[in-house]
Structure I
Amino acid sequence: MRVANQSGRLKVVANGRAVDVEEASGHRFSADPHAVLDRWDEFTEWAKSVDTAAGSPIVESELRAPVPRPGQIFAVGVNYRDHVEEAGLELPDTPFVFTKFPGAVTGPYDDIELPPGSVDFEVELVAVIGRHARHVDAENGWDYVAGLTVGQDLSERELQLAGPPPQQFNLGKSFAGFAPIGPMLVTPDEFTNRDDIEVSTILSGQEMQKSRTRNLIFPIPELVAYLSTILPLRPGDLIFTGTPGGVGWVREPKRLIGPDDELVTRAEGIGEMRHHFVPAGNGALTTARRSTTHA
């Protein structure tokens, strides 16, 4: 099943057509794309009977973040071997986790404010939690995932790496619009192999990143298990699962995002996001010191 947030209304999508959930269900389910996550099992069972041929064409310009109000956003650093190598780090024994603030979430085709500094790209497969999870075993981790979407862990490196450890990872990765997700939320059963999905970044026509999630050091079920031993995971929480090698900060010369760039983010079986960047207003920090470590 594929679902979308079109102009703030929950839609079930197939073959380019979308059915309004609130109308088709006779108001059994809300139009709110986030509210359905608390009733995900009930909703997915109902959705099996939806006739998407009776729906309306998807309007791409109206698509918003499929999970608009996540309670928690977890992000996993250095979770691909090639990214560990380009960062000059050792393979982690446990997941390296930081957070992105929910205010950073935006949709798949929105313009994003470009703050001063060094803004980098990081394509990531994003797991959306669909059930309350606490002390989950890794072998059961997929049972708690409502679906997958694609995201960018956009990062302003100068703020992110400012000061002595602990550095400002959370803030440097949480500017407005720095957690775009979309264009759809896709249930795991839709994939030929949910553990092997291609992800890629194209910046102004140049492919910068390309890998498959089979290369994750800690795959999704292990991340769900690990995080759930520390705190409860709730429906609608997001897990940004890590980015492959090829980020702009470590290239020689560096290739960072500028105001004229188009950023295309793709995930096999989910679709692509496209973003353009506009100068930010004021108030962005510009005095952060540079470093050479990143996630």
Structure II
Amino acid sequence: GVPAGVFNMVHGDGPSVGVALSSHPDIDMVSFTGSTRAGIEVARNAAATVKRVAQELGGKSPNIVLDDDAFAKGVARGVATIMTNSGQSCNAPTRMLVPKTRMDEAIAVAREAASQVTVGDPNGNSQLGPVVSEVQFNKIQKLIQAGIDEGATLVIGGTGRPEGLDKGYYVKPTVFANVTNDMTIAKEEIFGPVLSILGYDSVDQAIDIGNDTEYGLAAYVQSGDLDKARKIASKLRAGQVSINGGGGDMMAPFGGYKMSGNGREWGDYGFHEFLETKAVLGYAPQAAE
């Protein structure tokens, strides 16, 4: 029942269709989801016609696990979340921050959780399927190797395909520990099932490390103390913060700070990007004094 022309699908890649759409003078607004690199090109192409651009781009989201009775549960939850969608989620909690005094415990819990992730044909009972392409597979392998070369502790996983899978773009569930925020694997979006665990000395330092990124799409806090978790969430510079696994609300606005984009998707805020505000003056006679 939708009138012809309300929805049109045009197939193509970024350099051809993407450039044409984002630069065309008859298009008033562009909404883009993808990498920050591609988002910059969309904005650049749209600038000449001063059209509105809304973008949901990359992320390197921190996951602060507090030193309390919920610690082990929080670490395990973080591992499970990073493995969702083969790690190909822009809001994945790829940087797990734990107290340095509990790093060994975090390593043990994360290793056990990652070892339980089954990899293989998604038509079966496997939890982790392949990544999207050979290009992405090679990028992930390069970044895993960078983590090894830069001195992070490889807890589980590593380069190459999982045992028993000699074809397909399958990546080993990989966990690094003793990562510092200046390492490549802590700065670049890997977009694969790779987790970096960083240590902190105080909650304030954890917040500083969490915010020390060019991205700001999402953030996570794990704690048995909800009031404390809420205070931390308010200090994290990210468009969406999840406390203790809370999430999946399509009515909550979703989008990023900094190089994670601009504008919001979902809920009422998702419509605002597509609307213009008009003020009509003198529409009604002025009331007599």
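Here are the numbers for the structure shown:
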| read-out | value |
| --- | --- |
| Comparison of I, II by mean projected area of the Cα convex hull in nm² - largest value held by | II |
| If distance in nm of label points 7 Å out along Cα→Cβ at positions 79 and 279 is computed and equals 3.6, the structure in I, II | I |
| Given -3000 for helix-only ellipticity at 222 nm (-39500 (n - 2.57) for each DSSP H run of 4 or more, over all residues; to 500), calculated: source structure among I, II | I |
| Answer label among I, II for the case where distance in nm of label points 7 Å out along Cα→Cβ at positions 207 and 223, calculated from the coordinates, equals 2.3 | I |
| Structures I, II, by relative contact order in percent (Cα under 8 Å, 6 or more apart): label with the highest value | I |
| Mean count of other Cβ atoms within 10 Å over residues 119-126 - structure with the largest value, from I, II | I |
| Among I, II, which structure scores highest (criterion: FRET efficiency 1/(1 + (r/R0)^6) of positions 31 and 95 (r between Cβ atoms, R0 = 35 Å, to 0.05)) | II |
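Read-outs: derived from the displayed coordinates by stated rules, not from any lab. Small disclaimer: the values here were computed from a predicted structure and weren't measured. Cβ atoms are built from the backbone, for glycine too; each structure is taken alone.
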